[in-house]
Structure 1
């Protein structure tokens, strides 16, 4: 019975991995297709990579997306960390339930509704105060911060709940001031969660299409918007080349992160063994 169960789980795993990764492998293979017609194989060639790197439109969209993602991730991490601290460390203050609901609302709100509401907000602000005078980098960044900080707040809230308050209470008992405890104990312990939140916010911003489409203006196309607009006109081999570069970059990043985590865990195990040997 156990063997049949293991075989079934292995089969499901293989089908799931194949369903996820075979399309990516096909995309990578066809990025080296010489033919302009994507489904028709015309021989091995790197011509579309050359075309891609010579496209100023692609580079402009990529730089815009990266700049927005960096600014968004930084501010979302800052605001999300403060929100998580308020929810976990400030106790039952008045309006806490409403505040928590407002923080988590972007997680369940449809992106179309979020994008439309932000568009109406920017239009109204322009009519009353004359800002923003045009939609682009600033409006997209603000829109991304509004939903990215919710994800960061959830991560920070979970991290704070899991690590407890023992170290902070011990520091306070020894005479440390709250700000000193926050800077010397709380933030260092929160560092892994803040890094995770920053990376998640960066990824969400770099990947967003729907909300950015609502709050952008002429001449401000992010990379997902550029890819979507080109795919709507038909499959193009240079888009396959761009997607291949993104896949390879992400794969290399995952491998490096996994190697660093493995190395860190190995170092921890070595230190534990040395401590155990010293205590004998």
Structure 2
């Protein structure tokens, strides 16, 4: 069964998905075992992959309900540092994981990378800005939406622009020209996808995985490997969590063959 739950933390509204299972696990201890729930705060770009992995995890462990809190990694890190009760944190870059680890004095060797991603340029299906190549992002008058620099995909996007300018394939003022075309900075990657798919902008930069389920609503340009940026996703079962053992079990499931197969299904690169 699926329920919609509003994020209880101030100023941030996110949707949490609660899955429950009715089958009996092979590992169930006793019929009267108390049900438990774990809260997983995960980057917005992980929504579909983690939703499916959560269902698989609960099939094996039906005594467990997973509450997913999907949002921008920087929002989730702030929530945790302000005292949110979270069992597992999965984010889209090392920077936001470090924010949590440092603030809470967690062991630095605790987080592990479980997936990788890359960037892609997207535009509305009717392509009003006539974006046909990366150079077009610098065209005067184009309306672009990016994520802010505090958001992982925003930071990666700036790194791509640095790579493009350093490559010698674009004019020296390419990065600034692209930045001048930005009309809105968003708090997470899905907000960019939504605005572009609705035609509220001529283009934007998202993760390559974000286009998997939106190909009927958008067009896209691949960014060549030599210009692209590898996005790394770390995950951590928080050492101070109330359900640490179950949180670690979920992390282990993400890293298992079954979990990695689902990540690949949604376009993520497996752990190297």
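None of the figures in this text is laboratory data; all of them are computed from the coordinates on show. Just so we're clear, the structure is a prediction, and the values are computed from it rather than from any experiment. Cβ atoms are built from the backbone, for glycine too; each structure is taken alone.
At-a-glance table
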quantity	calculated
Parent structure of the calculated result -27000, given that helix-only ellipticity at 222 nm (-39500 (n - 2.57) for each DSSP H run of 4 or more, over all residues; to 500) is the read-out and 1, 2 the choices	1
Computed 30 for relative contact order in percent (Cα under 8 Å, 6 or more apart) - originating structure among 1, 2	1
Read-out distance in nm of label points 7 Å out along Cα→Cβ at positions 43 and 203, computed value 4.0, structure in 1, 2	1
Comparison of 1, 2 by mean count of other Cβ atoms within 10 Å over residues 51-58 - largest value held by	2
Read-out distance in nm of label points 7 Å out along Cα→Cβ at positions 83 and 99, computed value 1.2, structure in 1, 2	1
Structure (1, 2) behind the derived value 3.0 of distance in nm of label points 7 Å out along Cα→Cβ at positions 35 and 187	2
For 1.06 (Rg/Rh (Cα atoms, Kirkwood Rh), calculated) the corresponding structure among 1, 2	1
